[in-house]
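Colleague: Each structure below is given as structure tokens.
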Structure I
Amino acid sequence: MTGEPLPVTVIGGYLGAGKTTMVNHLLRNAGGRRLAVLVNEFGELPIDEDLIEAEGDNLISIAGGCVCCSFGSDLTAALIQMAQMDPRPDHVVIESSGVAIPGAILLTVSLIDGFRPDGTVVLADAPQLRRAAVDPYIGDTILRQLRDANIVLMNKSDLLGETELEALDLWLADTAPQAARIPSIRGAVAIEAVLGLGAEPLASSAGGHADKLFDSIVLRPAAPVDCEALAARIAEGPYGVVRAKGYLRDRQGGVRLIHVAGNRWEVTPGPDDARPGLVCIGLREGFDGSALVALADSA
């Protein structure tokens, strides 16, 4: 592999922290940089439709010379493919899953010839973070993510008052003292603040995932549904869902993108050709997939 090593940044954070929104923001504000975004599946990272120029089997071409690549389980092969592209990307961004340990991913990158770790950015759901960090099931994962970060984005900071935000900042200074802390709203941050850090991987505990704690199900109701009512019931009901995202057709004939994160939810218009399906993820203990199926079929 010839040329200077390609810099690689890992974007991590727990389910629903706002990674997708941040990546779309970076693509919109790349400032002439050719970014390559790597994700496990396109369904996990819905690139804003107006950015897409062309789609192939595992590659999306994005306005401004950027690309989005689906790598499945073979990160090394996808990175090598990126480095061989012409024109070559200027920077690679890996969007890790919500239950991954991003420092372990960057450590893997450091072992691949032709690539240079550039840092780890972890998004934190500011209103939920301190409660989630002491949760007996997910708290360890969240703390490990934070302690791998070079930068922590205190996302959704507009949902906190000034005093609450200051308290969170102090808590993060104690919990993840190695990380710079930046408040953000909808993942909006200057690209210069998160790319070009030149940071090596921090010491990361063994193991890259905490996914054994989780179950998931894809809801595909046979008939159109009341998307707002369904989202609200998933968020507020006793189904054990910590994150839900996907497209469903509503009773008016349109397609809606549903987001659920904790007890918050949002429904927005989606593209007519979107593949239907609502992915629901929850802690294995307390996750009620059969009840979710019944809920979706009756919505």
Structure II
Amino acid sequence: MTTLDEFLGPLNDGVWEVIVPKESVTEPLDAGWVKSPINVPTPGTIASYRKGQYHVHEQQAEWHVHLDNHDPKVHPYLHLIDDAPLLLMIGDTVITLIAGTRKKTGNEKEILEDQKRSWKEQVLIGILLMLVGIFIVVNPMLSFKGLMNLLVPLAIISLGIITAGQGIAFSPFRVLPGSLLYHGIGIMVAGIFAFYLPLALWIVVLLGILALWMFASAIILLIRAGKGRAAIPEGFTSRVLIAVLSLGIGVLIFIDPVSVLLTLMAIVGVIALLLGLMLSVNGFRLRTRMVRA
């Protein structure tokens, strides 16, 4: 009987990542491993789980496990700053999307059985995403205005409705303890007010958060780099480069905030374009396999 945890010893000795073949693990993940819905994208990942600072990416035939510097449940902001700096998230997202368009392997029988009708949906959604991406790249400021003045307030109101709904029982109808209903109402009111916030305020808030994130990531990564390569087992050169670029972007926000904002929106557009391309390519590949079958 072998568990995944038995292979994790090297992570405490400075090894960045251990790769464990699935056939070497005879026991399922124990209750301490919790599925993580939000992660820095990684090519080939099926699902991701966390156990304290341990973070595992499940792939088709292997477990890829690394040790984060901070447990996101205990130190969520330090985790974002140190383990998931913005530039790393952007870079890995683009790499994962490009890898997705090149993927040619897979369980064809499972694909044909479980996704027999999904190729049209993938292609349609992919085309729509590509059109959205092109629109954002061509009209970055207009897209930002629509995002902040429409989509963000609607998202806040939706969150409020969901939260309020969790505070109500319908059989019989009653307000549940914990004040989730009132919290939800408060969130909905905040979403309504968000419709009337000026665009300039959104820009200041967004770029202020971005600048703080960039400077914090740069400082922490450079401090770790000053301790030597052993302090950055995940990749000394790449993390130093991220630190320097983060510092530069942070400074540029104060020098030319509009250019930074437009560049960010262009990056969002490119990501949407790549995601749409990936879905479309995978949809057409699925269609080809179905025809051949």
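None of the figures in this text is laboratory data; all of them are computed from the coordinates on show. If you're wondering where the values come from, they're calculated on a predicted model, not measured in any experiment. Cβ atoms are built from the backbone, for glycine too; each structure is taken alone.
Colleague: Taking 19 as the value of relative contact order in percent (Cα under 8 Å, 6 or more apart) derived from one of the structures shown (I, II), identify that structure.
Modeller: I
Colleague: With volume of the Cα convex hull per residue in Å³ computed per structure, which member of I, II shows the largest figure?
Modeller: Working: I: 129; II: 186.
The maximum falls on structure II.
Colleague: Follow-up question, since we're still on this one. Tell me which of I, II gives 3.7 when you compute distance in nm of label points 7 Å out along Cα→Cβ at positions 90 and 234.
Modeller: The read-out comes from structure I.
Colleague: Taking helix-only ellipticity at 222 nm (-39500 (n - 2.57) for each DSSP H run of 4 or more, over all residues; to 500) from the coordinates of each of I, II, which one would give -19000?
Modeller: Working through the options, I get structure II.
Colleague: One of I, II was used to compute distance in nm of label points 7 Å out along Cα→Cβ at positions 98 and 194, and the answer was 3.3. Which one was it?
Modeller: II
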